[in-house]
Structure formats: C-alpha cells, structure tokens
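No lab work stands behind these numbers, since they all come straight from the coordinates. It should be emphasised that the depicted structure is a prediction, and the values quoted were computed from it without experimental measurement. Cβ atoms are built from the backbone, for glycine too; each structure is taken alone.
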Structure P
Amino acid sequence: MATVVLKANRDQRVTAGYLWVFAGEIARIEGQVEDGGVVDVRTYRGGWVGRGFINRNSSLTVRLLTFGHEAIDETFFRRRLQDALAYRQRVAGTRSAVRVVYGEADGLPALIVDRYAQRVVVQTLALAMDLRKPMLAELLTDLLHPDAIYERNDAPVRRLEGLPLQAGWLRGEADPVVEIDEERARFTVDVARGQKTGFFLDQRENRLAAAALCEGATVLDAFCYTGAFAVHAALAGAASVTGIESSEEAAAMARRHATLNGVEDRCTVTVANAFDELRRLQSVHARFDVIILDPPPFARGKETVDRALAGYKEINLRALKLLRPGGVLITCSCSHHVGEALLLNVVAAAAVDAQRTVRLIEARGQSRDHPVHLAMPETRYLTCLILEAGRST
C-alpha cells in the first residue's frame, strides 16, 4: 500500500484525532496509488498515524478513515453505517426524517446521508466516496430499505475535488416530494430542489426550543425559507407569525406548510429582502414579542468573516429595536467560521448600539443527529442563541 509521509513537526493535529491532511503537510508519497485510493499515513520518523483516502488534485489531500490497521473494504463501510444507524436510533428514535450519516463525525468523511420517510438522499462530496457510490447505494438499500435513493451532488464543494455537479436517482425512482412529520408539525420536502438535501434537519431541536417560548406571542421569522420555525411557533400557540422570505417559491411553500398544519389564519409571509424589510418594519414602529433570525451562511470562508460579522450585527441590531421589553431573540449562525463566541460578541455589540440590555437564556447547536467530532471543529457549524431583550438602557 502507498504511504503518505508527513513533514517533520506537522503531525500534531492528526495524531490528536484530526481527520484531514492538507497538501502543505505532506513531505512525500511513497509507492503507487490512484487518486481515490487508500493510503497509509505516517509521521516523518515513520510512526503510524492511520489510513485514509487520497486525492492529489485537492488541497485537502488525505481524508483519514481509521487510526487502526483495518482493511477499507465493503465490510468496513457496512460496519460504519451500522454504527451510524445505531446512534440515530438512540438519539432520534423512529422520527420520519433524520440525518443518518454526518461525514467526519461518523468516521465516513465527505459522506452525507439523510432519510425522509421512505426516501434516502446521498451526498458524496469527495472523489473517493464518489467512486464508491454503487457500493454505498447497495449497503444503504440493505440497511435502510428505502423505496428510492436520490443523489444530491450539486454542492459547489465538489468542484474542489475535481468532481462534476449532478443530481438524480441512484436507486429506484419515486416522487421527489415527500411528507415528513416533526413532532406536531408536518412538512413536505422536495429532495430534488430543496436547499441542502431538501430540508434543514439540523435546526429541528432549535425549532422546538423556540416554539416553547411563543405561546400568545407576536412572532417575526426573518429568513423563514419554507416556514418550519414559523409553523412550530404557530402550533405552540403564537397569536400571529410574520415570515420574511426573499424566494417566491420558498414563500409559497411556507404558506402551503401553514395550511397543511391548520395555522394559515395566523401565519403570513412577505416576499422581501430581510435586511430591507427589517429596516422598513422599524420605520413604521412595528413591535414583536419573539424574533427569529436564521439566515443563510454569511461566512463561507475565513476571508469573508469580517463582512459576515457586519451582516450579523445589522440584522441583530434591527431585531433588538423591533422587540418589546422582555421579548425573545432567537439568532443563528450556520457557519463554523462564526461560532458561538463570535455570535455572542456580535449580539453584545448590537445591544450596545440598540441601547438594550440583553441576557442569554440558552446557547444551542445543531440537532443530535449531527454530532460533533471533538477533534474536528468544522463539524460544529451551527449556533443558535436564545436571548431576552430588556428595557432600553
């Protein structure tokens, strides 16, 4: 087997459990191996590190799969998938929608598997996983018994691996729109056209936590997408819920979700840019008891963090000015580059400018079916802060 030898003093991260080896950390590659194949990884002095996949066309050159000497074969993948399923059974039970595999956190780098009722959606975001799609589809069919498996490999990150963007049925064929339930709520998921793999499963538990604070409240849900936060708020007894969504198509789906759940009389959706609409609402002196901010990732890389922080501050400032005394702000970041500490700093700065006292009720992360690999900070990407805004200072 070919061996990747790390540069001197460049093995500290991987020996601590980090699963990625970058091109700049590699001293040399000994032996022959095709990209997408399996390599051993050793320190500069020859010490064993682990075994993983290689792609010399990517700056993320090796993705470690194991720190042992086990064979990387079909039996290995079956065992890892079985472990992932056992974990989801423990933390998610028999829910109709769940993330079955979350990449590095499940020891299966660059593999995402989501289940929506009887439909399974797969993303293979690195060359090695992509080459093994037929085997993975076979194993998932055997373990999950789906009626069809859809490939959502249209994520731009695939270009970094030299892979094309593509989507379509891997196994079987079915209606891409499927209905799921989430506690009391029901939603339709379009696995072919929806964001990510069709739905934001990572916010499930945060939606329930937010809804618990909405009874009798006037609620504003900015960046509402297809209305999951809004529907849960209404089902929890909100007096009214106003959504803001820039996409006509997503807004139409949010309205359909309100009707599906019997709360259309208390839910309205405005099609607008959220930044502009928040400013407009402030200009007409609108007030709300609960405001939810769940924007798309403003920071997709380190180079955009400063600009992202300005965006987060703007929307949180506007929200704080729209909240009644004692109102609740639920504010989120879905970029690991803007984690909990940075988002707290942003809200604190916005509170100063808004002249409001703010206290933290709870800091949350992604749902439990998206576990965090402690050696891989990238696997913790979602922050959800629940705060109370006091009176003006």
Structure Q
Amino acid sequence: MSTVSRIITVLQLCEHFGNAQVSFHGVARSFELWLPAFDKRRFRVLLCSRQGPVKSAEERFKAVGIQPLYLGYGRFDPRNLLKLIRVVRREQVDIIHAHGYGACLWGRLAGLLLRRPVIVHERCNYRTVPWYQRPVERLLGPFTRYAFAVSESTRQFTVSQRHIPAAVVRVLYSGIPLEQVKHIGSDRIQALRQALERRPEDKVLGIVGRLESHKGHLDAFRALELMLKERGDVYLWVIGDGRYQETLRRWVTEHGLTGRIAFLGYRADVLELIQCLDVQIFPSHQEGTPNTLYEALAVGNAIVASTADGQGEILEHAKTALLFPPGDAARMAELILSVLRDDQLRASLRRNARERAMDFDMRRTIQTLEETYEQIVVEHGL
C-alpha cells in the first residue's frame, strides 16, 4: 500500500539515448521498458537526456508515449546545470534519478542547490573511472545517499571507484517485461533465416549489442576461425551498430570471413532474430547485466557467455549457459562446438534458460523503484 498520498514526480536523467554510431543505447532500452510500467496513479516519471535527440530513439519512445526532455549541452558545459535547475523547478520534480557520469554530476549538483534527493544508478563495472571524473566522484561520492548498481560486481565498482558508501548502494537487476516476450513459430524462423541467406541446416551464432572494443566481438571472430577448422556449416550474425564497426569489418575482410560473418546493423526485430539462433554468444570483457541477456534467457536460447561482471553472476555454468573466461577465444570455440554437437545439452540449456528468466521479471524492478521513491519522499518530508 502506498505511503504517500500524492503523485511523486521523478526525473530519469541520462547522458544520451544513442549517437551517430549507436542507434539505441542499452540505457535507452531500459527507459523504453520502464516508463510505461510505472503506476501513473502514483508516479509521474519524466525522461531527460543531457545530449540532443536521436531519431531512432525518438521514434521508439513516441511509439510507447514517451516525450523526452533535453539539456543539449556538452559534457562539461555549466549551462547543463542551469537548464536542469529550470526543468526541475518547472516540472516540480521530487527526485532526480541519474544514469551516467555527466548526468550524475549535474544531477547531484542540482540536487544540492535545490535540496532534491538524487539517486545514482551505475550500469557497468568499468574497473576504473575516467581521469576527468575522478575528482567529482571523490568529492560527491561520499555524500551520495541513494544508489543502485545492476550487478554485485558493479556495486563493488560503485563503492571502490565512485566512493559511494557501501551501505547505500543496492543491487537492482533490470530485468525485462516477460509478458511482452513473444515466441515465434518455426515457419517464421525459417522465413527470417532464408531472408538472411541461411539454409535450415546451417548453424547460426549471434551476438547482440553495441559494437565496442570491450564487447568482445573480435574474440568471437577468432573463435569462429577455430570452429571452421572442424565444421563448415557455422555462420555468425552481428546485430547492432557502434563506433567499432569499421575496425570489425576490416578484420573480417582481412581474415577472409566476409561470407561467414554478417553485420545486420540495428534491428528493431531483434527479439525475433535471436530466436533464429542455434547459439547466442556474450563475449564481453566488461559488462553490467545487459537487456539482451535477459531476452536470450526469456526466449530460451542456448547461451555461451564470458563470466564478465553480471553475466557470471546470473548464469550458472552447464545449467543456464556455458561460461568461459573473458578473452579466451579458444575456450569459447570449444564450448560452442560442444553445444552444436550435443542436442541433449542444447535442449537442457534452453529449458533452464527459460526457467532462469522468471527470476528477472521487470515488475519486481519497477516495484523496488516505486517503493524506493516513496521511501525517499517520506524521509525528506517532500
């Protein structure tokens, strides 16, 4: 039961929803899922980006009834603070919920000046903080009263590198709305594979996510090279875009894998595409708990993943996935081949993945956020 008798206004403040290289950032996907899910009788949740609009993000947000606000200035431009203060006052914001270094800087400063509570939300274990951000974290971190992290390793990073007291940093797995995950039939799967020039007998691997160096795509490419020495029916789909794309394409060309690795780019039908895969790969060197991993579990994919950060926390080797040390392409290749050879293993991984997905229903995440917002409002007498 609600402990607050009025509607609480929360401002979700982030760095950006995407950019010239990335059509739709992972945090933007969270907002696309989260904002429609809040109880509108109790919460008014607004969305604001420090950077400007991104067309692909605008279209997706519009489809679910979200109209973002924008600050529109550079990372270090003090006008961010001035405009944010105007937004908070105009919209009568009760709580600032900040995601990303710049958003956390300007959000916490606005919170101090306006006496508004601020939540810091960390989404990845980056192992270190950029040099220009370190003085900010040393100064503001100890005074931060509310914080979430998307995994336990990310929580440890938030405490040790962002200097936020351990007692206030809570692990909150993002999850996905499981009821929205639609399973497609074999006819649709074969139609999609055929449209992408894959035969029914081909073995299709897939990676979904931003094309960044730390996502481990090159490790997967090297693993594919090793697999092709044993069997010639293996192909790889790379779904997503990003600034590392040209480097990856050049590597594929130089190693003669153009016919084996297909760059599919940004796809709005990703939930259908991943159901066409024989194995879904998560080769990241650093990670939080990506939405794509929750989606892979929900559709019941056979998963081979690195133990990076949150992936190693929520997956269990030989039960919900096969796991390898980040960067170990040879071990990745061995594990993928074992899944392709063993129908019984593949079926077991798929079944256990679907069961594990039930632990990450986004309704729990939203409930935790709503309870936290109410608790904060009560504590601050807002």
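Numbers below:
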read-out: Highest-scoring label, criterion being mean count of other Cβ atoms within 10 Å over residues 38-45, among P, Q; value: P
read-out: Parent structure of the calculated result 0.20, given that FRET efficiency 1/(1 + (r/R0)^6) of positions 174 and 254 (r between Cβ atoms, R0 = 30 Å, to 0.05) is the read-out and P, Q the choices; value: Q
read-out: Origin of the derived value 4.8 (distance in nm of label points 7 Å out along Cα→Cβ at positions 30 and 198; candidates P, Q); value: P
read-out: Comparison of P, Q - label where Cα Rg over 2.2 N^0.38 Å is highest; value: P
read-out: Top of P, Q by distance in nm of label points 7 Å out along Cα→Cβ at positions 6 and 302, largest first; value: Q
read-out: Structure with the greatest value (metric mean count of other Cβ atoms within 10 Å over residues 110-117, set P, Q); value: P
read-out: Which of P, Q leads on relative contact order in percent (Cα under 8 Å, 6 or more apart), largest value; value: Q
read-out: helix-only ellipticity at 222 nm (-39500 (n - 2.57) for each DSSP H run of 4 or more, over all residues; to 500) from the coordinates reads -12500; which among P, Q; value: Q
